[in-house]
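Asker: Each in structure tokens, the structures are laid out below.
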Structure I
Amino acid sequence: MKQYFRPFCTLPDLPGLFGFVAFATLCIFGGKEVLKDGDTFWHIKAGQTMLSQGSILTQDIFSHTANGVPWTAHEWLAETIMAGVHRLAGIQGVALFYFLIVAISFCLLFRIAQHLTSDWLALLWVSTAFFFSKSHLLARPHIFSWLFGIATLGLLLRSDRSRYLLPPLIALWANLHGGFILGLVLQAIFIAGAVLDIICQDGLQRWRNALQSQKFAMIILLLSTVASGFNPFGYHLLIFPFVVTKTIFTTGIGEWIAPDMQKQVFFRYYLIAIIFIVSLPRLRIDWTNRLLLVFWVNASLTHGRYISMASVFLVPLLAQISNQLIDRLPLREKKSSKNELMLSPYSGLIATVGIFIILFGASTFQSPLRPFMTAIIPIESKCHPVSAVKFLNSTPLPGKMFNKYSWGGYLIYALQPSKPVFIDGRADMYGEEIFSEYRKVVAIDKDVDSILDKYEVDLVIYPNETPLVKYLLAGSRWDEIYHDEEASVLLRKPSPLP
């Protein structure tokens, strides 16, 4: 479809329109999902703390189990941005901000796919990616990795000159989210793929020439690696992914657990379809796409959180393959003699940003429309102990607290005055010992009472009707002082006088 440069007063092109529709869809249907994860809330609280004290957090201040323990706040820039947005428009503003980032990301992804195949095939594969992205579409800093990862992919698919932008992009990315490692991995995959293409075509004896052809790309990769150290924690961030993927975390944290393919029916069929398509004869699949396919299939089958990213980063492969299949058909697009529509690559983005500004303004604390925004983007009581926190805020209780892992972030954010938690989503900071002790308590291990005594826990806030709550109430040491549909608050009875 021929396009003309008309930034204003014209219809948006398909990428711009897709971004607009994506943003509108998220605002209408995604409001109840985007805030369901507790990590969003401690990210905001961390950002607020860093803004108020004017320095980056380097140790824990939010828990009583790991207080003072060194903490790598590798998402510090994203957290301060979230805190700044929250100051203006509350948690709803943070959700809208991430909706905008997602919309821009998919607009960019559509533009990349459009250069590789027809508009309709691009629409098919980008829509599929958007569908699967909802599995991990949360108001958290990892959304920046979607945007920067897609931008990296786009630069790698363009000319070598564009790769000059990769080192500064990686430097910024490394301060927003630990997913900057992906930017380095993508560069390495493209280099390895290009080398293997030459070797397979010209023979193994040409390996020197193959490496020589990638000299510029390897220099850019080296510069990108150096640039990744331009953050408050230096090159320590390069090993951070290996900390969060330890077995104890990947078997105990929902998003890091391998997906259950009996439940992930659509993704299972998606993978089967890909396997079927790539097995068709006479398809030309270069080594870069083969490596990308292996990398993302492995990642998505190992950790459920990567299903969303796999579907995004496999779009170029699927676009190129489907384009080859369409070219085999005895069909040719007929050129119309009629005047074509003038489509703008900018008007869709401008409209999206405009709607964002309107909704963001409606979310500000002074806006009369704020109640409406809190209704369409609520903090769900099914996911967070909203009513129990209101009780605790109105009735401050002494003693140290034990809480559900996924509730820790909301407790850090919402308790007034603040009260140190037992654990929250920063599993890497708590370490294996505290995390394993938390799991023992939840599983009613034989050491449950001794662990609670060890940490001097006098207050428990946990989902009601769970084995832990029933176990504690069955004994003589705990009283239930609050109960609602989601949470119970238990207080330790005073020890009898000797």
Structure II
Amino acid sequence: MAWVLLFLGPQQAGALNLSALYKGACQRSVGVILTVNEDQLTLLNLEGRFEVVPRFDVIYLAQYPLGELPAQGTEAPVLPPLAVKTLHQGRLDTLVEGWPIDFSEEEFSFLTLNGQEAVIRKEAIWDLLPVEQTGPLQFKTSPVEKLQFAHPYPFAHCEVLGTGKQVYPQLLLGDPLLIRRELDRLQKGGQLVEEYRKDKVFYAVPQVYGNSNSLGLWLSAGSRYGSSRSRVNSFIPSFVSELSEGPFGFQRVLVTGTQPMPYSLHEEPQSQFYYALKADYVHFSLMYDFDRLLLGEQRYSWKREDLDRVDVRFNELQHLMAGFDYRSWALEYMWMPLQYGVNLNDSFFRHRVELNKMALSYMDPHFRGELQVGWSVDGKVDNIVITEADSPEQIAEKQRLRNQIAAAPEFLAQIRFYRFNLDLHENLPFEPQLSWIRRQIDFSRGPEPYGLEPAMRLWSNSDTLALWLRWRLPLDLSLSAFASLEQQSRKWGETALDHADQRILPKGGVKLDLTF
């Protein structure tokens, strides 16, 4: 997805809320609440000291809006401030340094190291690091103006210490339930910031998926794997829904319709139901080609007329994938059933096999690279088991199937798959993505009984280079396109590889998307 820097710097808030915590009679502490937990809260008071207040000692809470903290500085911090970093012109720059003090659905407020309040959007956060501060901190403010903080009405009889301009409270919380809700809100916000800081080691970027929906339509040309005479991959709508609960949090994407698959044996759009999620140190995905349900297994399978005179075709049926993430690296395993068809001078063979695939990827704010390796071996296997619990009818049917398998010719298919993806869309115009795909198959089959079909032997190596581009248009529209070249090297014969050729196959497609 395209990351957009929402703020190049923090917004200075209009007012910094100072809290007055009343602990009984006329005892109060005035300052900025920095942390809240189940038992206590930490307040930076007007003398620059970090004061710990038992949570359940607070009987009344009042807030005073000011432009900045009226203090010259602080003692050596007992709570280390945080440095918030954001991505700006391809670099991680410091956005703000300070303590988180207020929270909303979309924004965080920080008390900066110069005693002022800065507001940043959550989506701008790319990193959180503790700031080493061993000695006292001097705020970069003008001389402190003398202020008198007027007591709220229930404490109007209390003496107001000091002299100077009087400041009146704007928010008054006297009900224990309201005080608890306010402190719970601050506690929850502080916990969220701490979760960001701890969970960031499992995220190469804060948000793998964003919050958007898009509806599009592909037009493809030259497809060999994503479509057949029964299956089509053009003029089939695709719907892509991305959801993120915020930086370093739960994120997912849902795809239905026709769409390219960056994990696939091929680069072409293919019909699919695809769901993927990222949460902490794990990621997971599943895919199913819903054309299998719409067409039925017989029509969905490869047929002789789908293939050229000497040809081999592949496509995925479904997959399950699970992986682990740490910092910029991710390792995953995928179980991928696929179907393949082989045609050699009108001798046709088709079968289904399970492919095992491993992938290793690296991601940072500038690019993402991924290497995938898959392998499978397919052959004639009699896996039908007759048990004592089987009825006579079941035994007869299983025996018939075993006889059918025994009469079929022996075959062997060794499949190897390699793919390298390079995503540069964060760095360059038109959001380019590149893929190199290699597929290898070594297939042999004995002659059919009674001479119906001769023996088959085919070795094929295919290398594909594919490029995807995307143009963002007005009115929330975007235009995507891909172009690819597939080079095939093939050797074939009945028992020996005595024929060979090479060919280059161009393919491409365009897609128009509406984002909402």
Structure III
Amino acid sequence: MNRYVTASALAIVAMAGQAWADVTPQQVWDDFDAYMGNFGYEVTATEMMEGSDLVVSDLTMVITIPEEDGTVHVAMPDITFADAGDGSVNISYPDVGEIAISFVERDETVGEAIVQMMQSNVALNVSGAPGDLTYTYSGDNIALELIKFMAEGEEITRDMLSVSMNIGPLSGTSHILTVGGMRSIDQDMSMGTLALDMIFDDPESDEGGMFNMQLTGLSSIGKTVLPEELDYEDPTSMFKNGGSVDAVLKHTGGATQFTFDEGDGPTAGQFTSTGGEFAVAVSEEALTYAISGTGQTVALSGPELPLPVNAELGEFGFALEMPLAPSETPQDASLSVVIGNFAMADMLWNIFDPAEVLSRAPATVAFNLDAQVTPFISLLDTKAMEDLGRTGGMPGELNSLTLSDFVIDMVGAAVLGSGSFTFDNSDLETFDGLPRPNGQLDLQVSGANGVIDNLIAMGLLPEQDAMGFRMMMSMFTVPGEEPDTMTSTIEINEEGHILANGQRIQ
């Protein structure tokens, strides 16, 4: 099922130019037919010339799902490929049409869905030459609505399940170039506002609910390179044969609302944000993944929650970069996390701090890790990874690690840090099976004693335990220049000794 969704999405993306040479309606249709065939689809259709235009009707695409011994059938509305008179081709669909999807297992239809597609002022033009096509598109809106759904022989009526999606206004281009057995797709798309609505109700119980999501200022840019011959049963095959994906998806604001009731009262939630970005780049050599958001809020309530939950997050970020291919030399890797300006509602604070003893200023946790690693195998090689799982072997080794921009700032205390270590992978004895590190970590701490005093005042920390904490801090830190500040330097030397501020502790 995932392969069907992925292939279909890529096919739709491929429909989106500028002109270099003449192209005919038949050539544009043939390119689409071959493109879907490369993904494992069996495409059937009726082709009819009406003057210089090509009308494709009875279009059906079938994809096999071997592990489920089944197939997915997709029937599309008629498509017209019209000669624009300038060497390019205009593609058009009916203003209102239906997409029929059926799921077949062991020659028995186990599910069926009919989706109504409506469009407003959508224009799609194809220019260029066979093997070098540019799709230019624009439109006010495209809407999809589920009008029929069957599962296991039972119809889920529209009063039981209602699903709709709207997106627009639309504009953008896709340039598709086929050279040397590889197909590259360069895309630049603006999709306006995406709205998704779902309502569900079980007439045989009290269960039901709704889900609504809206993203504004939606846009994407990226490049995908695909081998013309794909092993669609192995999702990693496209990367093993020179394929790659490099894409960025952005929005300028989002809102999600949901409610559901399982018979014991409604559970409701609302999430908002002022913007976000998702980026991914994958090739045979490396993976880069990043997600970020700003101005996020959350509100939750329900019978299983003792009181409503309300919180804000000024900034969130997660980024990962890692090599995928085996190498004889160290390769770059990194991990970055930011949870910035997190604030809870006073109602939550008052559960454990009704007297407002602790600082309620927004909290931040963040760090960057930059590493050098040496992969032993390809992380895309599923068989090699399975073998490691059985034998307990390692997929690679860690050569060095650098920490920067480390911040923990909350409840009136802050810890800042940075450091760098190298690792001797030939010494796995000093640290019980781990490679021996060599380097140092520098920390600056402020407000720690104040937090301990506040916890004592709140009755959450006994005086005796507080004394133990203060003694430990004095062992590992030295006083700073300002009140209630301290610093610490943790070092691991070449002999494997651990030192705190020059004093050996192990």
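Read the figures in this text as sums done on the coordinates, not as results from a lab. These numbers were taken from a predicted model, which means no experiment stands behind them. Cβ atoms are built from the backbone, for glycine too; each structure is taken alone.
Asker: If Rg and Dmax of the Cα atoms in Å is computed to be 25.4, 98, which of I, II, III is the source?
Answerer: Here the read-out was taken from I.
Asker: Let me ask you something else. Could you tell me which structure in I, II, III was used to calculate mean count of other Cβ atoms within 10 Å over residues 309-316 as 16.8?
Answerer: Source structure: III.
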